[in-house]
Structure 1
Amino acid sequence: MKENLFGKTISELKLLASHLNLPSYTANQIADWLYKKNISSVDQMTNLSKAARKILDDDYCVEFNTLIKEETSRDGTIKYLYSVGGGKYIETVCIPEQKRNTLCVSAQVGCKMGCIFCLTGRQGFQGNLTAGGILSQVRDQLLRNNVSSIVFMGMGEPLDNIDALLKSLEILTSDYGYAMSPSRITVSTIGIIPALRQLIEKSRCNIAISLNSPFEDERRYLVPPEKKFPAKKIIEVLKEYNIRGQRRLSFEYIMFRSYNDTEAHVKKLASLLNGLKCRINLIRFHSFEGSLLEGSDEQSIHKFKDSLNNKGILTTVRVSKGQDISAACGMLSTREINLRDKPAE
């Protein structure tokens, strides 16, 4: 099988050019074709000699995920389902807002974190996306939509695929790549501490921590990796790096009825986050079949928000989008997997 050029960093392309005895400037030419000119085959790289293209084409290709389905919500949210081969699928969502469009991308096929509120986790872990598999979502959406910002909040845990994540972030933000500002990119994570350190040191992108409860036992139930990577240790790392001074830092907090929406949680959050400049995004939970949790009602959500703001923690409620389609992470791919595995009648 040929190796995919799409998703390679400039350093990797330089090594490739050297290995193939091509001129050193060939790496920059290839990057320009891949990330600026959106070509889909080696033969389209017309400023490379025919001999160079032949050498490349013998062992390398330009390939992308295959779009197989899309659903559009009444509010304009569009969910895309891509095949990544081998009967595996990932989801990408384009979320329209008043002044921008946000693109939610996936980093893995399925997930191994086991968060009980996430339908993707029920699929189990099926594999990591390559940097090309991550960037293919962005490339396709840039051709379809006006993308203002990118969030790694789709399928999978980005920091569980740290090497591919860092490569994709480099290509997204570098001049030779898509030249996006790091301030337009947010990585959402449950907080795998060794990889979190790498992300902080090697990228300037924004960070969002999936917190969901300030109490260890409750968070361990919601987010099993709490046992290995406790929230208090994650916060110590963020304070160590003075993370707020470098980029936007936020905590994601999904609201569950009578579980994590009380005044006791407000007080514990204020204590846990004391001294850390950040914001909290409250997220409505929309239950799915088989879930043991229910979402908090609107009154409880806004009371919780006001209590946190009164304690000096900037808190907002995230607007729910795409509720009339399979917009919750994992729904569309789970449905496709069920169709794939359905016995023939």
Structure 2
Amino acid sequence: MRKLATIRVIDKIEPIPGADKIVKATVGGWQLVTAIDNGFKEGDLVVYAEIDSWLPTTIAPFLSKGKEPREYNGIKGERLRTVKLRGQISQGLLLPMSILGGYEDTFVEGDEVTDALGIQKWEAPINAQLAGLARGNFPSYIPKTDQERIQNLKSELEYWRTTDFTWEVTEKLEGSSMTVYLSTMGDNPAGDFGVCSRNLDLKDTEGNTFWEVAKRDELEKKLRTFGLNMALQGELIGPGIQGNIYKLKKHMFMVFDIYDITRGRFLLPKERRDFCELIGVDHVPVFDPKRSLRGETMESLIANADGLSVMGDITGPLREGLVYKCNEVDPSFKTVSNKYLLGEKE
């Protein structure tokens, strides 16, 4: 699961041309703007909160800028977004260790403090057709879909650049996470079929878009024929989902992962693409099946995330980003386009 707030070391503090009250701070692969008055220095241990964190007003009242704070899941506060200040992209927030209320000496670099500070992950609300009714929580034996951002993998990237690993590069689509599975983990020896949103195992109810797409695409039949104890994971895109930025006339389920429940592992990229072709399901767009990371840098990978989606026409839309999955071993990561993030609406 994504770590929204962690103990980090400030790697670098740099001036911003034309600015006398703010500076640029670098933490791992992240760059952000902070006030000079905060007194942060290179080498300081701090709490770093990532973008998409929902910070309670109790720990960061200044984020509301004197206005009434917003509310999310019953907590008053504000969402951290990607912004641009004096030409500098800023992603995240630095907080002093004292925010931990006297317990700062109990934490070391790398520790997560998300729950300790009451921080939540902000997620856009979904409509009733997607929300559905839960028959249970997301199955514990299937990993949830949430790739780590490259900005949090600085040391790992340094290693990957020295290897002969190759990486599948796919487009990160803007939609709603969907998982379908056929599993004998329950009492049914023939296997139970289920359809899930990001966090819930959903009931088959009238009007639920996830189930409607699963039935339309005959996903249960396809898994019973070829994929017992398999979970297809992908992005549901189309009308009514995240503004339907691709202007689709019907919903599409685009697979980006397949989990082998019996063996407890994800299929490697080629295995996944071959399986999708075998059973006849859509796969997310592949930009490069075998890219090397030799010569790449944190900056080049983030810059490469910018571009137009191949799901749209030649005039756009902007793609959300790219996902890299190793062909030989398990590692994977995502790069999210800063141009896309800066254009996000509330």
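Where a number appears in this text, it was derived from the coordinates with a stated rule and is not lab data. Keep in mind it's a predicted model, so treat the numbers as computed, not measured. Cβ atoms are built from the backbone, for glycine too; each structure is taken alone.
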**Message:** If FRET efficiency 1/(1 + (r/R0)^6) of positions 90 and 282 (r between Cβ atoms, R0 = 30 Å, to 0.05) is calculated from each of 1, 2, which structure is the one that comes out at 0.25?
**Reply:** 2
**Message:** Once percent of Cα pairs over 22 Å apart, for residues 66-153 alone is calculated for all of 1, 2, which comes out largest?
**Reply:** 2
**Message:** Matching task: -3500 is the computed value of helix-only ellipticity at 222 nm (-39500 (n - 2.57) for each DSSP H run of 4 or more, over all residues; to 500). Pick the structure from 1, 2.
**Reply:** 2
**Asked** Upon calculation of Cα extents along the principal axes in Å, for residues 82-129 alone from the atomic coordinates, which of the structures 1, 2 produces 45, 37, 17?
**Response** 2
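Please compute distance in nm of label points 7 Å out along Cα→Cβ at positions 34 and 250 for structures 1, 2 and give me the label with the greatest value.
Numbers: 1: 3.1; 2: 5.2.
Comparing 1, 2, the top value of distance in nm of label points 7 Å out along Cα→Cβ at positions 34 and 250 belongs to 2.
Looking at distance in nm of label points 7 Å out along Cα→Cβ at positions 146 and 274, point out which structure of 1, 2 has the largest value. Please report the intermediate quantities before stating the final value.
Working: 1: 4.7; 2: 3.2.
Answer by largest value of distance in nm of label points 7 Å out along Cα→Cβ at positions 146 and 274: 1.
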